[in-house]
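Any read-out appearing in this document is the output of simple, stated calculations on the displayed coordinates, not a laboratory observation. Quick caveat, the model's predicted, so the values are computed rather than measured. Cβ atoms are built from the backbone, for glycine too; each structure is taken alone.
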Structure I
Amino acid sequence: MRKLVYYIATSIDGYIAGPGGEYDFYPVADDMAAAMNEQYPETVPTPVREQIGFEAPNRRFDTILMGRGSYEPGLAAGYTSPYAHLRQYVVSSTIKSIDDPAVELVPGDPLGLVRRLKQEEGLDIYLCGGGSLAAQLLPEIDEMVVKCYPVVAGAGIPAFHGAFSPTRFTLTGTRTFSNGTVVMTYTRHEAASAS
């Protein structure tokens, strides 16, 4: 069965972006970019691929889920299909329509969507964000890849923004890079203890 994987960057204090959606405060490192692009090439947006001449087949994901806050920065830059190399879903009750046939708008029931997608054949599903969508989908998140940058944001958009719902995950891998970022992989506790 396909897995839902929350692949996300966070500050030490758990924010995925600043109060205005900023994420340019994360320190960049060539060794980290090379390693992450090698392991998860699908997470590089199509416009960035075009700018840097990056070509790589999908290895881990063939589908992406985004909330409004994750979709709108690309839209503001003129990109209606930010991940053209993936099947794209935008979960939002406030966006009224998307004028690109490659992007499907899902106005409600993200859990139902994920449960249907998991039953289909294919690679895993990349949950890009944001925090509200991640909180709604927490019951279906099978794995998390958390890039924890060595910076305190102080305020912003939390990795999970929803109801109090303690959910155990098991640490299954760590890797540290030259900029001090630690990439941690977590598997849902039930799945980790069953293997």
Structure II
Amino acid sequence: MARMAPIPPEDCTDPELGEAFQHFVRTLGFVPNSLLTMQRVPAIAAAVIQLNRAVFAPDGEVDLGLKRLVGHLASAASGCQYCKAHTTVSATRHGVSAEKMEAVYDYATSPHFTPAERVALDFALAAASVPNAVTDEIYRALAEHWTETQIVEILGVVCMFGVFNRWNDSMATPLEDVPLSLAGELLGSRGWEAGKHAPGG
């Protein structure tokens, strides 16, 4: 059960924030309940949205679909079911096939993933772990496939999801219909369940 109710987007009292919410309508198809909870302090919601835009900038060097998979694996490391559901939606909206999404936990051996993607996902899991599990070996493998700019982009995704993972698990943010349905469809057989994020749960 949600610990704090999201404020509907139409009740937003900050015009700039209300306009910023439209970014998520365009990229996800809805405004995340996490941001609708955060809007009680508009400056925090605005800062998180700005970070999101920077991390997922369309002119970045790392594929936007892969960035969503990096976020997914980072969220898996922290155990955030809400963010795993959200990244399932955003990955498939950014070119990741349903088959690849279903194989995400087998990325180390699945033919759907390239060697470069595998080391990026290894890094995401290690970087999101507590305590941090990035070793020199993991970093060297990453640097064989990715430039320093690309590594900064990848780590930026992990760090942003660190914020979202902690926010949503602490607030038991309720899932919206789209991610609830798609995560159940693509990841339910792999153990995904809404848990405390189930609407009205």
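Structural remarks
- Label whose coordinates, when distance in nm of label points 7 Å out along Cα→Cβ at positions 42 and 74 is calculated, return 2.7 (choices I, II): II
- If distance in nm of label points 7 Å out along Cα→Cβ at positions 82 and 114 is computed and equals 1.8, the structure in I, II: I
- Comparison of I, II by distance in nm of label points 7 Å out along Cα→Cβ at positions 10 and 162 - largest value held by: II
- Ranking I, II by volume of the Cα convex hull per residue in Å³, for residues 26-97 alone, the structure that comes out highest: I
- Structure from which 41, 40, 34 was derived, Cα extents along the principal axes in Å, options I, II: I
- Label whose coordinates, when helix-only ellipticity at 222 nm (-39500 (n - 2.57) for each DSSP H run of 4 or more, over all residues; to 500) is calculated, return -19500 (choices I, II): II
- Origin of the derived value 3.7 (distance in nm of label points 7 Å out along Cα→Cβ at positions 2 and 178; candidates I, II): I
- Mean count of other Cβ atoms within 10 Å over residues 90-97 - structure with the largest value, from I, II: II
- Comparing mean count of other Cβ atoms within 10 Å over residues 18-25 across structures I, II, the highest figure is found for II.
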